[in-house]
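Coordinate-derived values only; no laboratory data. Predicted, not measured: the structure shown is a model, and the values here were computed from it. Cβ atoms are built from the backbone, for glycine too; each structure is taken alone.
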Structure P
Amino acid sequence: MKNALFLLFVAICSFACNKKMTTETTKSEKAVEEIKEVVEEIEEMTNEEMKMTIENYPETRRDESVVDDYHGISIADPYRWLEDDHSEETKDWVTRQNEVTFGYLHKIPFREKLIDRLTEIWNFPKYSSPFKEGGKYYFFKNDGLQNQSVLYSINALDDENQKTILDPNKLSDDGTTSLGGMSFNSKGNLLGYMISEGGSDWRSARVMDLETGKLLEDNLDWLKFTGMAWSGDGFYYSRYPEVNEDDELKGKNENHKLYYHKLGDPQDKDELIFEDLENPLRNVYASTSDDEKFLILSVVESTSGNALKIAKTGTKDFKTLVDGFDKDYRFIDNDGDLLLFQTNEDAPNNKIIAIDYNNPAKENWKVIVPEAEETMRGASVVGGKMFVSYLKNASSLVKVFDPKGNFIKDLTLPGIGSTYGISGKKDSKEAFYTFTSFTSPSTIYKLNTETLESDVFRKSEIKFDASNYETKQMWFTSKDGTRVPMFVTHKKGLVYDGTNPTLLYGYGGFDIPITPSFSLSRLPLLENDGIYVVANIRGGGEFGSEWHKAGTLERKQNVFDDFIGAAEYLIANNMTSSDKLAIQGGSNGGLLVGACMTQRPDLFKVCFPAVGVLDMLRYHKFTIGWAWASDYGLSEEKEAFDYLIKYSPLHNVKNKSYPATMVTTADHDDRVVPAHSFKYIAELQNKHQGENPVLIRIETSAGHGAGKPTSKQIEETADILSFMFYNMDENMKY
């Protein structure tokens, strides 16, 4: 805005000087001074108007009577009332907060042009890799700006006559109903699929006859954290008991049970297959082998580690293969009675083992693919070969083995980046996968499983010249001496002079790696001489289970130290400065941003904690939050409370100045309930002493992120980037 007013001033001065060239110099100078005073008044009025908008935050009632005792320490929770998402007071508060936030955002001068540019960038056809079921190929396609992608079928890969199978855009007027998972039966003539409304984790399930295109009468509700595992003329699925409306989006999820649904039966006739009433805070996930011979159960009580049970389909005679929760086991495939699993049992970087169903004792387990230096992330069996995906310094590597585990070769990939989903049938001579990087839009490759040669099947037609940009991997040293990598992406030839607007992103939790991927939302940043940085901090899954564990429980501070170390490295190497540095993260990454901005508010100019876990003393009391205790610990335990209270963002806001902050959340987020964000911004607005805006953007009819319609993605991206650039006193070149 200041630059725009300056240009206005120059233009007026130029006009005045040209018009008055014949007048006396003193009169000309006096006229210029008068014009300058007018422009300064305009600028002052404009800035004051904006200042008034951000200083008059909605009043948030504090209830000082709400105090909890944690191991003899009294902790106040004055905004507890904001946890009630159904109260009229909370709804009114949300409305008033959004009025302030969107009132601020809509005044940013380049926001609308940014929306136009994002719409232009987004508007190109997007495809998924094709996959084959029942003799036909299926794929998802989005024409460009459709809110949800559409499922199509074709009879052959070169067939131009695509048939619409499922269009989620027709399920709602605003695109907020999305596909929440799907599964074909073994014959490929039936499609089971789940839908989500408003971004919620709750699912309802339907079944389509693919030969007629008609829906069957089967309609299942209250599904959550489940797939649809086909067996015979029905499927296995997991669900919670029905809850009342008040608790639907925030109530604690307990008593996850496994059922079998026979097609044609009403849901109340479904057969209960597995429950654990003595341990209501455990979830059960079912899968069936491709031959539908085995039912494999993974029972979990957190986000890492699982018990393992197996039975013949159609029975409840389960064999317990693993009864603890210390290690992870993921079913890959079976060859008759021999079952393949990926596990980190005695292998932090993972390995593949074979378990004989008839002799399942641990001493009979056989290692098929041993642990490697790289971190194993997954495996699939296609065309009689095993394609095992690894991460090497946070980038993809694919090794090919024969069924007995003998190494064949490394798959040749297009470069440093991420490979997703080598998919195909066990006996197929073709497979498909997607490759992407920070500077490479998704490209789909067709793989010959006999020759192991890949050819481009489909490229993205994006209106963006990726050849003008580059990614570098850099390493920095964290507080305790640990070397940590990060990816740095920007225009080729960009000069590091400390003035580049920089967005630093991180996650650091739950064994989840952040790998190179192309993001439409980052392109305007790069086009405007910005730098995008992804830090592969501890707590994630980039370097195996030990890297993950180093960022959990009492070691969680390592995660924040790593992220702070990345910021300090960028500044020390003159890539940016604290006045040009923004940080962003979602969910566990929202916790990351919240903790770092309360610990080092001097280090950042702008902060974006998105759908964050921000109240570390009560996170486990809502929906599925109890499952995160393996990473965080529980405040009811004295040892855990002692470290949680030290970094919990909500409880570490002080009476000081904080960076410009825009918290983002959504009214249907039933993963990390919006009360986290509500309470955090209320405390921040109450104690923040600087002039930087501290706002909350609350999306409606949206959840934790999955299934968010294109229109909402574009608007949110525009708001985030315009907020960032405006508060860095930067103009966007649109």
Structure Q
Amino acid sequence: MNKAITDGVLLMPPAFANGLNVWSSGDGTPGSDTYDGAVNAAFVPSDQDFSGCLELQKTDSVQKLRYMGETPILPGCYLRVTARVKAVSGNLPSVRIAAWAGDGSNANLSSVVQTGPSTALTSYGSVTEVSAIVGAGARGGVDMAWGPDAVYGHFGLDLTGTNGGIVRIDDLIIEDITSAFLRTMMNWVDVRDYGAVGDGVTDDAPAFLAAIADASGRDVLVPSGTFYLNDNVTFTTRAVFEGTVTMPEDKYLSLTRNFDLPSYIEAFEDEELAFKKAFQSLLNNADHETLDLGGRRVTISAPVDMQAAVNNRTTYAQRRVIRNGQFYVNGDTVWEPDVVTSVATYSVSDPKTLTNVANVANIQVGSLVEGNGVGREIYVRAKNEATQELTLSQPFFDGEGTQNLTFTRFKYVLDFTGFEKLSQMVISNVDFLCNSKASGVILSDSGVVFHVRDTFFTKPKHRAITSPGYGCQGMLIDRCQFLTAEGGTPAQDRISVAINANGNDVKVRNNRASQFRHFLVAGGANTMVTGNHFFQGDSETAGLRTAGIIMGISHCSTTIDGNYVDNCHIEWTNEYDAEPDFDGGYSFSALSVTDNVFLSGDVAPWTAYLVIKPHGIGQYITGLCVTGNKFRSIKGTSMDRVDRVDTSYADLDMSKGKNILFEGNTFHAITTPAYNPLVVEHEQNTHASTWVVDSEKRLPFGGHARAVEAVTMLSKIKNTSNVNEYTVPYVDVEQGADGDQVKLNWEKAVSGTVAVRMRMD
């Protein structure tokens, strides 16, 4: 690069032959004295060494010679100033290149070096050449580094030493030697050329911003060194890092033209810090919506507080994506859960609040709450230390009064709990290698459409995806793999949960989960669970099986369709009801279980695939569709039935119920299949006026035979005289000790065969 050639910049001062009125004996600034007519200066037109030169007698302690023209100083441009001098007579002085540095307001930059190396003249008649290099950057070989504020200079030389000597000075030469400092192909600018120091202490942010502004589409080079940036810096062109940067936590670095994690790792060197700074930029710059991890493995040595990385925001609602990489968990004790035991008071009048919480300051938001009358997967959503109150994600079903509770805060690779609200965050194609140490992701308190897709959660210690509040509203979990750390543990002893959710409209689709305690704990309505395979078997003989899916509310309005339910079951509860005794409403309703594959092997015979677990009295079924499913038991074991009521807390009221459909299913190695409506073929061999038709426990969940839709004669109905009777019976329903029989009442004693279509609703 040569500005005199490429941009036509005038660098060379005029020859002395053109007059001495532009050559100052002072600083060269306007109004300073010139050598025109001075008694100690004269132009010599002919000299044996110089074609034309200035003869100057030294009369001042520092005899100055400055060109009064303003020679421009351009960022990235380096000038060499050269003078040829010889002593003629008198005392021999020393000579050096010197200048006056001016800024944009025509003030002198007194803090910068304005003189070059000094050379002593040692003989008469010998030509001595002195030179100095000036530029903005403090590069090796630069004698006068003027930084980014210099705009121009008045260049010349100084004579120092004893007065009285006479010297002759050839015409000064100023030339652009930038090419000596910069690479042959200049498609970038160097931040050092704009004053960056790279000592890790000096604030280099202004130099970075100046280089970016001047880049005009070229790359910006950050050379070797450590560059401290005490301000936000946004690269509008591509950044190339040979050195590294450091920044305060609240300042962000935005690489808009190469926004990916590998570039941030080059910038910060530390992978974990680089990820935090990249995420900080992701939420502070509109020029990119995806943070590409570049396929890199990022070693995580402690939970990443995602909000602390973006501490200027507590809410965010624009789509942002983290994709294409791997988080590898390292460390030991830092991942151990924090456990606090505390006394607290619960009242159904405020069902999501704990009051008078002792030791509340030590309880962390996002802690799992456990105690008597507390449902599964209930978390601390918020806390108020001043009032000693905690806000819960769900109510307790039986926690009235004061009791000891345990609060366990698991440690997550990505922790979003610092956000009050976070919406439209996407995690895609990411591998969480939790190494049986850490949990995966914990969501913010509130938000809409958190989306996790095509992601692996490998060996999470306690949880894969946790929602401690309602940041899961409309959450989407698609095509993910959840791989256990508890494969060799009996199912009932496992502690890990793949997913929990409290919000409505959650969609869990086409995932695979292996050997967790639970695959999904859902506390909201309108949940859709489709196309998943969740496997929870073990190697135990006649082993116990845990719930793959738990629904915590009775009116769930949930669809479970096309899943492979493998060695686990679906459990429907109302454990998130603060007053679980039925006192109105829909009770257990609006659940559809369709076209799933249910398979188990080597299980206890009383194991069931569909379990309803009421937590209060008076509950009943008011909406259930179970159709098109394949129920099977293998490995030489048969299951008693596929449906069961868990009466640990209460039973269902089978005298009520409506909108129950249990048909079109297939059963293999199931002793007692279940149907509603149920068709029973009854053969009456002895004449009787009352026939007792038994459902044989084949109504779902041991339901009552509450209705008869049809009685179809399959043979002739004959009286005791073996004469056909053309009559129909009336029916009595809910007969027998368990209410699961119906009676057909005939006009007289008859015998024959009928098909009875009965219902439990």
Structure R
Amino acid sequence: MDRRTFNKLAGVAAVDTLIGSGAVAAGAQSAAFTGGGSIKNPWEGYMLGTAYYPEWWQPAEWEIDFRQMRELGINTVRMGEFAWGIFEPAPGKFKFSWMDEAIAVANRHGIRVVLGTGTASVPPWLYQLDPDVLSGNEHGSYTYGGRKGYNTNSPNYLDACARLVTALAEHYGDNAGVIGWQLDNEPGYPFQGFDPDSERAFRVWLQKRYGTLKELNRVWNGAFWSNEYTDWSQIHFPTNSAEGGWQPAITLAYREFFSDSFLNDLRRQAEILRTRTKNQFIFTNWPAPTWSVNVYTAAAEFLDATAWDNYVSAPGLSGFRHQYTAGYLSDFARCAGPHQRFICAEQNAYVPPNAPHEGLRLQAYIDLAHGGHGHFYFEWRRPLAGNEQFRPSFIKGFNGALNPAAPTLHRICKELSRIGPRVAKATTEADIAILFDFTNQWAQGFGAIGPTETRYDSELPRYYNGFKVLQRNIDVIPLSADFSPYKLILAPNLRLVDDVVAKRLHAFVTAGGTLVLNDRAGTQHQDNSMRRTLSPGPFADIAGVSSMAMLDLVEYNARWGNFEESLEAQLGIVFAGHQTVFRPRTIVESLTLHGAEVLATVVGAGEMSGRPAVTRSRHDDGWVFYVGTDCADDAFYETLARLVGASAKLTPLIPAPYGVEVTSRQDADTTYYFLLNLTMETHDNIRLPKPMDELIGERRAIRQVSLEPLGVAVLAAS
């Protein structure tokens, strides 16, 4: 029997290592991997994984690598996401024996496999045959090299993708050692796709969206600058236009089209897998769920879980609030789901030498605390060549030794293999929600798109971070979500809104909910055109305030000579009963009261001094807070949060020291509380509201808990 045949048979009879279980001796027999039979539900445990690229290494090294993974506590491995040219070395000629062998070795060591569809990096032969499989940016078409940049509107690319994914699905769709599929890799980045195929597809998309050129010209206001179109063929991407460039309605339309193009590509792949696989879940690894493609739509239509790549920098190197970034994006992914299923598909397996290793453990528990079902470290071994050859990984060098954080990583695997399955069926219940809307994001700017000072993605996390001071769970939901489970809804930068959503938010407040709005709320339609009203637009009657004018600090400031530096330095916001003067970041609105009460006022602003900056209005049984400014200081949003929390009668899940995050998950019998010390301080003797079991140290009925710097506690209460 040759080695390949042996390994295939070994894979068939390999260990049935339940996701999240403890170590099992390599080579043990189990029926779980036989004949494509049923697989243990991965959502009943916790995936502790890593990325691995067997195509980089000799087969003799695979055995060593997978053995080390299992000894560390890794139970899942992600492979194949950049292997298109190795799976398909020539058009329609497939080679899977190498991956068969790698899967068999992994399975023999009790490690299950997630396969990538390989579509994120086109092979050279495909580009040579059809150069249109790559798209382009404002500088022109992409040339071959690097990765991604593929053209989701190229029929040649889509056909080649379908051929590859079909072959993979037919070969591995009933392999019981393969538990899931990752579509592509970090789809939606780069943010541009400018090429002839996409431009033609954009015109077709516009015809479906607007129906007639008359309607398109109305929405885009073609009369402005005489930009009225008389034929669809006249519409081009303004990649190098003269003064003005992309006007707001075109920018929004393009971003919607861009998202739909990627969704179409991913949906096609998912449909192929769905009809040819058995007991295997489907996801993709969004670089961040808030980037460029509508993740809510993907989760609702064709994914089994939402995953994102968590590269939040190591704890202990910056302010503790920086770690809220991971919580915010994980809460987004959890709420997208479906069924609250989310994983971190990539996460650092190391910290820089000036950071404590305990930060890795804290970040792992942040995943779990926000509802995660697993996380995959990137990566097991760094390559000997290529663009990531200097990137640290599990293996610190090239001698096979694990990096200095190995004891911490082993502790993470040991603890989460025990605790992860215990909380796997526990979901997160929140009574605070923050509204995230891709239409508003695309219109206002995100990532590398739009002015830095005014981006949508810079303001929503400020509200999330500030309201974490209430030490409660926070959902991140789309405008289409049911509002009734919540006591408090935060709607920052809700500038584009239709009448249906406005009425639903009215009803939420009328029924006793608390709503927080901010500057320029409700001033635009969802096509990016302006309403004939000033902020807060359709919410003016329930907010009890109106904005008569605004001081735009992006345009009107000392830097441009429009403001004396001494006057700008005096400009501030002061909450009633507080001494701290907060500096506005980009805007201060001149507010007029219509029944609202003042919570904060403007100071040092000439004629604006003494005018309201933050207000509160009672409407039926609910409250509406209006924030006519913004701020770069997190303490501003924390001060606001405490005022809002008091009105909404929201108290901490467990009262904990400042800088300790508190979240919870619950199943039918138990509520699990997570205390995460995001600071470098020790917090002793945190009192608990009732006796609870402490799961990490396996202590029963404790009444208080202490946290070391970057420490965690997982508590269970009936």
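Quick notes
- Calculated for structures P, Q, R, mean count of other Cβ atoms within 10 Å over residues 467-474 is largest in Q.
- Structures P, Q, R, by mean count of other Cβ atoms within 10 Å over residues 107-114: label with the highest value: R
- Among P, Q, R, structure where distance in nm of label points 7 Å out along Cα→Cβ at positions 91 and 539 as derived comes to 10.0: Q
- For -9500 (helix-only ellipticity at 222 nm (-39500 (n - 2.57) for each DSSP H run of 4 or more, over all residues; to 500), calculated) the corresponding structure among P, Q, R: R
- Value 10.1, calculated as mean count of other Cβ atoms within 10 Å over residues 155-162, assigned to which of P, Q, R: P
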